[in-house]
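The structures come next, written out as structure tokens.
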Structure 1
Amino acid sequence: MFGDLSTASTCFLAIAIGLALTFEFVNGFHDTANAVATVIYTNSLRPGIAVVWSGLWNLIGVLTSNGAVAFGILALLPVELILNVGSAAGFAMVFSLLLSAIIWNLGTWSMGLPASSSHTLIGSLMGVGLANAMRHAGSHFGDGVNWAKAREVGLSLLISPLIGFCAAALLLLAMKAVTRHEALYREPDKDKPPPFWIRATLIFTCTGVSFAHGSNDGQKGMGLILLILVGILPGQYALNLAAGPAAVERVVASSRAAQVILERHAGSTKLLERAPTELSAYLKPNGKLGRDTLAALAMENRYIGMMLSSGRSIQSTNAAERGHLRGSIYLVSESIAKLTKAGEFTDGRERAALGAFTGSLDGLTKYIPIWVKFAVALALGLGTMIGWERIVVTVGEKIGKTHLSYAQGAAAELVAAVTIGLADTVGLPVSTTHVLSSGIAGTMSANHSGLQMNTVRNLLMAWVLTLPVCVFLGAMLFSLGLNVVLGLGLR
């Protein structure tokens, strides 16, 4: 696998994967620590057991995830960097994304603030996109960001804490109406575990948050690691080598059906080498449908059908061509999605056929190697073991004026698990930190416990500053990293 790599490429691979796993390790300080905060603070589980238990369910969440969040995050990247991730700009992109996210996460963790790893990564992505756009003549500020996807992701990150606050408050009030058992609503004894049924409830909610966190937050690092592997080892990772002849047959058959539709709409298919350039321009944030766009799409689709001749497996394709084929699949799939969203295909049968086609294409490129899932889960678990204490104290004692009760912890965690799980099904990233911290604040308000405004101000300040600071860090480190990588002779 590594025999054909130069020394420089091998070093880039090792450093990049190391940084991606470090990001997930630091993510464990923040987001995973929130999952164990209530069980540790209420003495329901000892810290060591709680962290191992949470790490196990993080692993299960990561292993059962579908990758939708990972590839949704990557959709924020500029199309030219996704297609040329093995270039100097691609390497600079990966390093700047990860370093800026790690720097901000470590800074907020050192102050005990539950900042969002999702926000840090998305801010870094936007910064890279903005800096990359300014490298090209004729580009305008803002051209390098997929603003439609950014709005979608931004809304999910904005709305989810509000849902956490309101839903947790309502759930606590409902619990008080249903059961008046005093043990649920008192402050935890300092060194004494709660009654068994309360412990079981809190362990259950901790398990739910851990699983949901693994299935959502764990995907962010996985997507970046796959991007690194595709750039450096396209022959092994550009396409899903586990896809057998049946999967390839589905792609070929749906490609033929799609070709009829595309040629009907295009009218002409006389483009040659310009097809990838035409589609790349269309997929940019300000890209418009031109007279050659559909012709280019039909041409790239014909190339895919030709390369994946019926009855072959992915492993039987030419390893040297897999990177180029992945690029064509990306261009075709994303272009069809954008055209469909813009209302270009109005016939129901055409939309269904094209949807089936893009779905079959996704099976070849939107996959996560199993070893990557295990590595990310392990990094999350190790980070939680080392850095949980600061966040646990903040969640348990510094958000409300009274200490966290059993019922408040259970309500906040149950709402967080459900909210994150729902976001995961539609491929949207949410912040475990934001949802759970907001849920704790909601239960404090519903309980008339009051909020420690100094902590709330610090939390809000960290949340508000995260995006702009990480945009700046991402842009600055991308520019610096690009100069360094070019200086090392990589183009």
Structure 2
Amino acid sequence: MKIANLEQLLGTLKKVSDDITKTLPFKTIHSFLDDLKQIKPTWPSLRIGNLVAPTPIVQGGMGVGISLSGLASAVANAGGIGVIAANAIGLLEKDYYKDGREANLRAFRREIRKARELTDGIIGVNIMVAVSDFHELLDLAIEEKVDIVFMGAGLPIKGLPVEKIRKNGVKIAPIVSSARATEMIFKMWKKIYNDVPDAVVFEGPKAGGHLGFTEEQLDDPAFQVEAIVPEIAKVLTPYGEEFSRQIPLIAGGGVYSGEDIYQVLQAGAQGVQMATRFVATDECDADIRFKEAYINCTKEDIGIIKSPVGMPGRAIRNKFITDTEAGVRPAFTCAWKCLSSCKAEDAKYCISIALNNARRGVLQGGFVFAGTNAYRIKEIVPVRALISELATGYWIAERQKVSSKLENLVTSLQKLADRYKDLQTQVIELGKAYEQAITTPSALMEKVSLSELREKYVSTQAKARKLQLKMVEKLMASWFLLEPQAV
């Protein structure tokens, strides 16, 4: 059954319930059914150690100023895990070109503290292992006692202050693109630190931004979420048992709808990572023109680029991209060697500057990273509205399991209601006839005795009463099907 059909079915159930309950004499049943009809869309919480996110969504970290305190705090306030991205965050500062390293640290600390002022929810940060100031940024995040640090663009293994991380109550979640990378990280953590990370994020090939896959792997079914998630889950199981902890797996890349979230969790993940959907929100920290690039793009506009950092990336292709691919090299000043592997003299452009231009809405001087489904976004909405939409989509998708049973029950209810109306009409007519027979005896009594009329009246009332009870049973069964524990 299609989601639209299920929504229609739910609407029918509510209408039939309202119509039927008007005829039911049971006050307790009325109250109980009203409570059942207040069932709200729900999904499982995401637990990472002692952190509990009621919304199982990690807002993906989007660097160079796209996900800052504004977006992160809004997501946290909506029950998810909000993430501030550290990469090139110093470009927000006026003195970045004087001391990029110091500017990064200052801006990073400010955004973390600002987020803390805006929410009591879960705030995480995303730090790329490949950046030159990785360890300084990590130390700052630990010092500020962020809830969780997501580490991507490299394997977070050596030189980590794990003892300090644990002392300050910070959780660690590496971002991986394979079960093999997961195994390597956990094996080395166990060997070096006698510890393991608290969660793992698998970022699939449909994500936006830099991708941990070759171009040939991007459309290969063997590298998609539904194929890799079970493999990573298998790697995590023995480590969870050995260290007596649940190690949740969070998966992302192309996750667009509530139905997508349901499918990812069905594949074995405990949460999802979403970035693209959160760009087109009121609270996203980017310029409105950056957000509108998502709304205005087509499916054909989204493509793969060869990033100066040596990795494929997914972006909304524009003139800046085609010009640089044609050999046009925009002039730029390298503030500092922010990426340890960067060779600025050989690069076609500085990707940090290009992404910062886009963040500010200067798209002629840069471009917008985006996931495969960015073209499906048609409007800018508040974060809470987006979360509500996703929760409803998840709830409906989850209940596809029971939709056939529900459809049968609703159909049966409608038939019972129709029969009940007929009986009620008969009861009214028999009641009038009986009353008339008592008060004004007529020729009618020559054919039907008063006792026969009374018996027919009582019998029809009894049938109506039995139908009421059957309708109550069907109503209760229908609404119970929609409760979470029934799925």
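Read-outs: derived from the displayed coordinates by stated rules, not from any lab. Just so it is clear, the model here is predicted, and its values are computed rather than measured. Cβ atoms are built from the backbone, for glycine too; each structure is taken alone.
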For this session: Please state which of the structures 1, 2 yields 1.7 when distance in nm of label points 7 Å out along Cα→Cβ at positions 12 and 372 is computed from it.
Result: 1
For this session: Compare distance in nm of label points 7 Å out along Cα→Cβ at positions 20 and 404 across structures 1, 2 and report the one with the greatest value.
Result: 1
Problem set entry | Test item: helix-only ellipticity at 222 nm (-39500 (n - 2.57) for each DSSP H run of 4 or more, over all residues; to 500) calculated as -15500, pick one of 1, 2 | 2
Seminar exercise, completed: Value 0.05, calculated as FRET efficiency 1/(1 + (r/R0)^6) of positions 188 and 292 (r between Cβ atoms, R0 = 41 Å, to 0.05) from one of 1, 2, is from structure 1
For this session: Consider the structures 1, 2: one of them gives 3.0 for distance in nm of label points 7 Å out along Cα→Cβ at positions 156 and 236 as calculated from the coordinates. Say which.
Result: 1
Seminar exercise, completed: For mean count of other Cβ atoms within 10 Å over residues 220-227, structure among 1, 2 ranking highest is 1
Seminar exercise, completed: Computing relative contact order in percent (Cα under 8 Å, 6 or more apart) for each of 1, 2, the value 17 comes from structure 2
Seminar exercise, completed: Across 1, 2, distance in nm of label points 7 Å out along Cα→Cβ at positions 228 and 412 reaches its greatest value in structure 2
